[in-house]
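For reference, the structures are reproduced in the following blocks.
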Structure I
Amino acid sequence: MLSMFLVGIISWWYSGGIASRWRHASDVWVATVEFFSVGQLLTTLFSPYRQISAGRVQGSFSAVVRASFDRLFSRIIGAIIRTFTILIGAVAIYLQFMYQLIVLIFWLFVPVLPIVGVVLFAFGWVPQWM
């Protein structure tokens with residue numbers, strides 16, 4: 001009876017459990033990718049920041065030059081902020097991927113840890129605390 005229970009747990013752990021863990025990891029990773037929207041940030045890299053622009057200005061030469069400078073300044077600020085956001089997003093996406101990969105690898109070895117503990121106990125190894 002106990003052996004059937006253990007076989008059921010182990011078979012779920014390495015089939016349904018790992019599939020569920022994989023789906024959760026991919027959902028979290030996709031959510032992180034969508035949160036930073038790196039693709040959208042790359043396509044709008046040189047767009048005006050917060051869509052602030054002087055628009056078309058008709059008037060004196062100095063007003064046209066001032067409006068052009070305002071648009072250029074807004075685009076530079078937008079590119080700087082989007083570049084930093086892309087860099088931070090890339091780091092966050094990479095760290096999230098590595099974390100989920102470590103969790104998945106750890107998931108594979110968790111059922112073996114009690115056996116390892118029993119074997120180490122049988123050999124007389126006890127962890128030394130301080």
Structure II
Amino acid sequence: MAEKKLVFTGAKWEPMVAYCRAVRVGQHIAVSGSAPVDANGELVAAGDPYLQAKRCIEIIAAALDEAGASIEHVVRTRMFVTDISLWEEFARAHQEAFADVTPATSMVEVSRLIGDGMLIEIEADAIIDDH
């Protein structure tokens with residue numbers, strides 16, 4: 001098996017759940033669901049679906065960078081949202097970040113997320129082409 005690199009952010013949930021922000025094995029990087037929180041774990045942009053989505057993508061980009069990749073390597077995203085009627089605002093942030101990448105994606109409405117006020121959580125998968 002290829003070497004496994006773990007990326008941690010210090011989020012309070014990482015040790016409680018036993019996960020890390022991202023895992024790289026060979027050319028593949030899986031980024032865990034990223035919620036709209038700041039470095040202290042506090043909610044960012046309460047009530048703003050667009051800014052919350054942008055924050056999730058910033059967290060994903062930072063994790064990818066630490067794992068040796070970037071947004072351009074993303075091949076799949078999954079958006080979990082608490083109100084699908086806000087899809088256009090979530091989509092606008094996604095489009096701004098991934099317009100040149102166009103990964104496969106899903107947007108799924110869920111009943112709630114781990115933190116009060118969270119409107120979205122985003123996962124991403126990336127593949128680094130070493131050729």
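Read the figures in this text as sums done on the coordinates, not as results from a lab. These numbers come from a predicted model, not from an experiment. Cβ atoms are built from the backbone, for glycine too; each structure is taken alone.
Assorted remarks:
- Answer label among I, II for the case where helix-only ellipticity at 222 nm (-39500 (n - 2.57) for each DSSP H run of 4 or more, over all residues; to 500), calculated from the coordinates, equals -25000: I
- Among I, II, which structure scores highest (criterion: distance in nm of label points 7 Å out along Cα→Cβ at positions 17 and 65): I
- Parent structure of the calculated result 8.0, given that mean projected area of the Cα convex hull in nm² is the read-out and I, II the choices: II
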